[in-house]
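Read the figures in this text as sums done on the coordinates, not as results from a lab. From a predicted model like this one, the values you see are computed outputs, not experimental measurements. Cβ atoms are built from the backbone, for glycine too; each structure is taken alone.
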Structure 1
Amino acid sequence: MLQEIRERIVSANRTAAPLRVRGSGTKDFYAEDLVGEVLEVSGHRGIVDYEPTELVITARAGTPLSEIETLLAAQGQFLAFEPPAFGADPTLGGIIAAGLSGPRRMQAGAVRDFVLGAKLLNAEAQELRFGGQVMKNVAGFDVSRLLCGSLGILGVITEVSLKVLPRPRCEETLRLTLSAADAIDVFNRLGSLPLPISAAAWVDGSGWVRLSGAPSAIKAARERIGGDLVDAATAGSFWDRLRHFELPVLQAPALWRVSVPSAAPPLRLSAPVLLDWGGAVRWYVDEAGKDVRAIVAAAGGTALRWRGATTESRFHPLSSAVARIHRRLKERFDPRGIFNRGRLLRGL
């Protein structure tokens with residue numbers, strides 16, 4: 001399979017024909033443009049190495065998320081950044097290229113924080129190796145983490161090594177009745193305290209706080225926070241639906257995903273329909289006549305049009321300096337622009 005991918009890349013590069021790199025296609029919506037002939041990479045799959053005692057797994061990019069999670073679960077381990085599945089079975093390469101993380105990101109970190117190393121095919125079909133399989137192995141520019149969120153514009157990811165974590169000994173969820181504005185204040189106050197909070201979200205008048213860790217620490221935190229203890233089945237269902245973007249409020253036809261400092265006061269928009277990451281991610285239904293991006297930028301954040309047709313950029317426009325860096329990287333890895341042309345930035 002890898003040889004077939006190489007041959008397709010060489011042929012496309014020779015004629016400067018664009019290729020659309022595709023794993024399972026779960027994130028086809030997550031793009032500025034989808035251009036070029038599809039290059040399927042899901043066939044390049046399989047676990048390369050997994051040593052539970054080292055907390056590291058290495059797999060080919062076409063490996064389905066379900067296969068990785070099943071293997072880890074058998075050893076009491078998991079991917080702490082909780083990648084979303086979008087109702088299907090995404091591939092590891094697509095997970096890394098999209099760089100999306102679930103509700104535990106506020107405590108555990110983002111996708112890039114778990115990437116130890118990666119292999120990449122460039123526009124000449126040369127396999128480049130970055131990083132490795134241990135935490136302190138990077139000298140100079142950390143390209144393996146740069147691939148997170150690149151949407152495949154630099155090349156074809158063929159293999160990834162990830163840090164994994166043991167599952168928490170105990171988890172409980174509390175539910176508090178409060179407004180969105182109050183939730184921002186409460187989440188930030190709780191976040192400043194030494195509490196084992198692994199997720200904090202608000203929707204439909206309820207704040208959900210997940211506690212993860214030792215039973216004694218969770219018991220103390222529960223007594224300090226208050227609220228109602230949610231039964232395990234209901235809590236598990238809520239966090240899974242939030243992680244995988246299955247909550248009803250996220251199905252609105254026109255929706256903005258806003259990233260701001262968690263302590264940012266309520267924005268000059270209508271009330272958010274959802275808060276995640278302790279208030280650092282806020283979701284809003286589109287409002288006609290309001291410059292959402294200008295309002296968000298004034299609060300020190302960025303706005304992504306998650307759903308809904310638009311003639312403007314789907315992703316928040318980059319500053320001129322950052323855009324230049326993107327273009328220089330693209331020119332270095334893919335000078336003829338064959339990989340995922342226009343997917344991350346139009347014209348790139």
Structure 2
Amino acid sequence: MAKGKHGRHIGRRGLKVALVAIGVLALIGGGTAYAAYRYDASVADRILPGVTIAGIDVSSMTRSEAAREVAAKASETLDGSLSVTAGGHAWTVTPAALGMTADVDGVVDRAFGVADGMSFVSRVYHRVAEKPVGASFDLSFAYDDAAIEAFVSQARDEVAVAPVDARIALVDDQLIMRRPKTGEALRVRSAVARIRAALEERTTSVTVPVRDVQPEVTAAALGKTIVVDLSENSLTLYDGFKTAKEYPVATAAPGYTTPVGMWKVIDKKENPTWYNPALDSWGADLPAVIAPGPTNPLGTRALYLDSPGIRIHGTSNSASIGTYASHGCIRMLISDSEELYPLIPIGTRVIIKP
């Protein structure tokens with residue numbers, strides 16, 4: 001009986017010891033948890049181990065340290081050189097100058113965000129044990145099309161070559177024959193797209209396209225031109241820049257003028273009637289009107305110019321051809337005037353040079 005009581009007494013003592021031990025362990029555990037929380041808070045401003053950004057190990061770095069390292073890495077791209085060529089022109093420009101930027105703050109935020117996605121215990125474990133979490137992030141870049149367009153606009157102005165129109169003209173009493181030339185222009189939309197693609201692909205050179213700009217007036221569009229050379233008493237018909245016909249002519253006698261300048265054919269007549277333009281001067285002894293026929297001073301064909309009273313016409317006085325004999329008109333042999341007549345449309349340019 002005494003033995004049973006003694007056994008119960010020992011059992012109660014063992015339970016008490018166990019309860020005390022559990023309490024002590026709880027106190028110890030509570031202290032450890034508190035210490036763990038304090039530790040986690042003290043390193044919350046540092047990235048977990050095993051995190052990389054653009055190949056850079058940013059483990060245990062603060063935000064400013066990580067941002068500095070990542071920005072240095074980004075500058076390798078942003079401050080690099082891109083060679084742009086177009087139409088024989090070349091420029092060297094940096095991606096940064098073209099508006100390209102790196103999202104340094106955003107990727108550092110994502111690196112810190114790894115810890116936020118983990119439990120407290122797992123987070124403390126990786127930090128204390130220096131166990132890599134194995135997270136990696138790429139550095140992203142942004143592009144500014146407005147900056148690229150501004151560069152292309154400047155390049156367009158440098159590349160631009162205006163086309164040259166074909167021209168036959170009298171300048172300072174000299175016959176100018178300017179052949180057409182094709183111009184050149186940058187293909188703006190294609191240039192923007194290609195430069196944008198070069199930035200995205202991290203290439204170091206890009207060629208942007210140009211296009212030909214055709215002149216408004218080509219040699220074919222120039223049409224017919226009559227050139228009368230007073231120094232040689234000659235008439236040349238040009239088709240574009242090609243010599244189509246050449247004829248001897250007679251021009252103004254001394255005291256009279258075949259007007260130098262640029263004119264055009266405003267009318268043309270077969271078998272024209274002649275109306276005396278100078279009844280009070282050199283034509284005073286001539287009829288007021290002479291009908292078509294062999295005695296008509298205009299011959300059988302006449303081209304009327306917008307210079308008052310001046311015509312290109314045939315003459316029965318073939319001996320005068322090649323001399324200075326008219327009252328201002330340009331005389332031709334009857335056969336030559338008839339050959340020239342159908343070749344000349346109204347509006348044809350006529351240049352009379354000294």
Inset, instruction - Work out which structure the value 1.00 belongs to, where FRET efficiency 1/(1 + (r/R0)^6) of positions 128 and 152 (r between Cβ atoms, R0 = 35 Å, to 0.05) was derived from one of 1, 2. - result: 1
Legend entry - Structure with the greatest value (metric mean count of other Cβ atoms within 10 Å over residues 144-151, set 1, 2): 1
Inset, instruction - Taking distance in nm of label points 7 Å out along Cα→Cβ at positions 96 and 120 as the quantity of interest, name the structure among 1, 2 where it is greatest. - result: 2
Legend entry - With Rg/Rh (Cα atoms, Kirkwood Rh), for residues 104-191 alone derived as 1.60, matching label from 1, 2: 2
Inset, instruction - Match the computed value 1.64 of Rg/Rh (Cα atoms, Kirkwood Rh) to one of the structures 1, 2, and report its label. - result: 2
Legend entry - Value 15.6, calculated as mean count of other Cβ atoms within 10 Å over residues 256-263, assigned to which of 1, 2: 2
Inset, instruction - Tell me which of 1, 2 gives 4.3 when you compute distance in nm of label points 7 Å out along Cα→Cβ at positions 80 and 336. - result: 1
Inset, instruction - Using relative contact order in percent (Cα under 8 Å, 6 or more apart), single out the structure from 1, 2 with the greatest value. - result: 1
Inset, instruction - Taking mean count of other Cβ atoms within 10 Å over residues 160-167 as the quantity of interest, name the structure among 1, 2 where it is greatest. - result: 1
Legend entry - Winner on Kirkwood radius over Cα pairs in Å, for residues 40-247 alone once structures 1, 2 are ranked, highest first: 2
Inset, instruction - Assuming -8000 is helix-only ellipticity at 222 nm (-39500 (n - 2.57) for each DSSP H run of 4 or more, over all residues; to 500) as calculated from a single structure, say which of 1, 2 it is. - result: 1
